[in-house]
Structure I
């Protein structure tokens, strides 16, 4: 997916320079430009859409770039472009991504671009896994859809796997390892025969885990104990007061 760009600069020749740089750079898409920051802000506000990167001049008659940066907030990565080096300090105090001192060569433009694109990648949200899975049960003639959030635990039963949900238990011809590789992070293997949904943990006592709505506890296997309790310890709320 291309990185989208927008240019705000009151000088047309400056816009043309940036346009040429953007057009010759693979992976970039220029979605617009404006010589008037007020018009650009109105466009963003009305459409609700912002570019990934906004190249923003600092010294403009209608509104200073520093003021525009505040109004844009965190909706876009801002690269200041100006002929005045003194603006660099103010820009970084405002949290802008980089600063280009006019006139800047294409190589300096690329350096700034790569820096900001790296930041954009870090901010990409993790793509959520599917919230459902399908298993074959009751022979080969029936396929059942299960919601992850409805599954309490799974138990290995020789060549089969019992999947226990809030509604009922299903028996499927799968191994625990085969199922484990298809589950999101809140499922945890605690025993060679058990995987549980940590969202349903009621409490832990010794080497037993109790789940909501299940009277009998699930055992924690010796070889899984350290890993499981490391997971619990990371989420354990502790007092900072001296005892």
Structure II
């Protein structure tokens, strides 16, 4: 296990040991929002583990009560989001194309863009208390960039309900919808994740890599075909007067 102390201002931490890389989102002050800094650090750690021959499995987790609240609206309200949407597309592509399986340990709520992060991962084990919501429709937006990974996971009826209402749904419902692999009581979460990881590390590196490649083909084709279009749509919606007004109103309510 790595004993290196991370920099005090680091928002994403990496630990490696026994064939497992654990990447931890640690930005509780903004509910692990997808800020430029957090996403940049996540990219860096994913690149590191992808080429580490000692790593067979990656675990993605977060600190605090919220796994990820989606886009950092304080950044989105003050600048162009098309580049941010392109980065979100690339983040999903990077996770889907990673040569090692990625297991999400989902301890708390996840919203909007954070659901794209979850959908890009291979296996998702969630605490039963976790909640989910694609809230973009409430802010004059659409889950465009994350639709690249979210839509392939959901049934079409589940997608319509979640995308159009923006209302929260439970971990058990997320399992039925296809977004989450398994939901367990919070006090069983660590054991459930450990069991999945223990099974995965028994696979050979080549077997894991090539099997993941098979599983990822359709989603990667979708990202390649529609990534630019979805990023442009997301950027245009974030730049609209309706969305900016809604985001500013949302941020003022949080103060």
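Structure notes:
- When FRET efficiency 1/(1 + (r/R0)^6) of positions 43 and 219 (r between Cβ atoms, R0 = 25 Å, to 0.05) is calculated for each of structures I, II, structure II gives the greatest result.
- Label whose coordinates, when helix-only ellipticity at 222 nm (-39500 (n - 2.57) for each DSSP H run of 4 or more, over all residues; to 500) is calculated, return -16000 (choices I, II): II
- Label whose coordinates, when P(r) over Cα pairs in 10 Å bins from 0, in percent is calculated, return 6, 24, 18, 9, 15, 18, 9, 1 (choices I, II): I
- Calculated for structures I, II, Rg/Rh (Cα atoms, Kirkwood Rh), for residues 115-194 alone is largest in I.
- For 2.1 (distance in nm of label points 7 Å out along Cα→Cβ at positions 67 and 99, calculated) the corresponding structure among I, II: I
- Of the structures I, II, the one that 14.5 was derived from, the read-out being mean count of other Cβ atoms within 10 Å over residues 171-178: I
- Which entry (I, II) yields the derived value 20 for relative contact order in percent (Cα under 8 Å, 6 or more apart): II
- If FRET efficiency 1/(1 + (r/R0)^6) of positions 75 and 235 (r between Cβ atoms, R0 = 25 Å, to 0.05) is computed and equals 1.00, the structure in I, II: II
Read-outs throughout are calculated quantities, based only on the coordinates presented, and are distinct from any laboratory measurement. These numbers were taken from a predicted model, which means no experiment stands behind them. Cβ atoms are built from the backbone, for glycine too; each structure is taken alone.
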